[in-house]
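Following this line, the structures themselves.
FYI, it's all coordinate maths here, none of it is from the lab. What you see is a predicted model; the values in this text were computed from it and never measured. Cβ atoms are built from the backbone, for glycine too; each structure is taken alone.
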Structure I
Amino acid sequence: MCTVIIHVGESASDPIRLLAIRDEDPARPWNPLGPWWPDTHEGVIGVRDVRAGGAWLAADPATHRLAVLLNRKDLADRPESEVVSRGSIVLASVAGDSPGEAPRTHGFNLVEVVPGSVRVTMWDGIQPRVEALAPGTHMIAHDDVDDQSTPRIAYWLDEFRRTPLGASASSPWWQPWMSILARSAELPPTDDRAIVRDNRPLGYPTLSTLICVASLSSSGLEVHYGEFEHPGQWNTLSLS
């Protein structure tokens, strides 16, 4: 039940800004942002799932591509023996290979970013849909883009949209969004409106574990990473 906030500029030359919060079982090991696939995806950096070997988020600085995967409710009734891991989807995406018409995986939302363009592939196990994001600020979680039936989106999207992003020597571009996250943490992490989350009361063993921010344009790509000191609990992060 991860969350992504993304801003698409009015011009194709404007940088695309992204903030992604990962919700995962803290007992499932991961590697922090790094070049974990030198043999198969040289130069690609990302957050690696140790168990499956794939990526939650990955970026290729050489081609200026980035992708991040969010789990989505699966409506299919196929047996587990017919389902394959979602772990390779993000790495395939940054290599230029988007999902096909009927992936053999559980449901997902895949956010794919290239200079001047963002698209989201939504797969519920039955019917794939692809949405190109219009200029502006958007939120994505486990349902549709900007879905007002998702409490955290209904509660916080307008706040993100009202907040201008910028950068200075003393304040990076993502600081205004981080300030919103700090305010959102005044809610308990089990609140449906919370962004930094504890999903265990909903029947999932996942808590918010880390944040990545990224800025992408035709002139470059930067990704920064930080982990929460305690899963599901906000603390001021130093992103590196």
Structure II
Amino acid sequence: MLAPGLVAHSAAEPQAMTSTQSPSETLSAKQQAIPLIAAFMATSDMPRLRAALNQGLDAGLTISEAKEILVQLYAYTGFPRSLNALGELKKVVEEREQRGIHDAPGREPSHPAPTGEALLAAGAANQTRISGAPVKGPVFDFAPVINQFLQAHLFGDIFERDNLDWPSRELATVGALAATPGVEPQLRSHVGASIRVGLTTSQLRQLAQVLAEHGDADAAKRTREALDAYLAGNTGRK
């Protein structure tokens, strides 16, 4: 299950995976900041969240992208943490402006999300693409409505917003889940999702290293264990 639930391949490629993109073995400075922002939001560590937000903005993260990370993560960490983190971002941006730093505003989504049955269909397609197969399982049989919510809202309303690419969304999700004890099955699912949307195993190992270097050894350990478990079940990966 993908975190809450994940995603089947379709003929259309997701916006995060295009033929012009080639895999990199390292995370960019901007990408390195994303899981840190997510991890410190998930633990409500405001001083380190503030530092990570500044790090991300310094590395070229737009204000729109930073907001989108914190908005998306309410689905994984809850509204209270998301709202508090957005308030912290607002303060950071205002303080940077007072120091004469004018961060790029970024852009809003290029199109509105569909509605009704079209939204559910788009969400189901996105969920399937990210998870690699249609999402099924005893939990969804027991409570089918949870997958309807996942498809319509998380993978529909949120993942249809193209002002943040899918690799960045998965970096954020992995960072938040890694910092949260007790959600190891979902973390393993999202490690696999990260690879399916274009991240490499080397980049995920670097993500763990970045978490460790910034003081979250437990989150780093959980990330490494999730990646090792994924690789153990998927031969041929590096």
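Below, the figures for the structure above:
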{"item": "Test item: Rg and Dmax of the Cα atoms in Å, for residues 26-121 alone calculated as 13.5, 40, pick one of I, II", "result": "I"}
{"item": "Identity of the structure behind -18500 (criterion: helix-only ellipticity at 222 nm (-39500 (n - 2.57) for each DSSP H run of 4 or more, over all residues; to 500), calculated), options I, II", "result": "II"}
{"item": "Structures I, II, by mean count of other Cβ atoms within 10 Å over residues 130-137: label with the highest value", "result": "II"}
{"item": "Label whose coordinates, when distance in nm of label points 7 Å out along Cα→Cβ at positions 82 and 218 is calculated, return 4.5 (choices I, II)", "result": "I"}
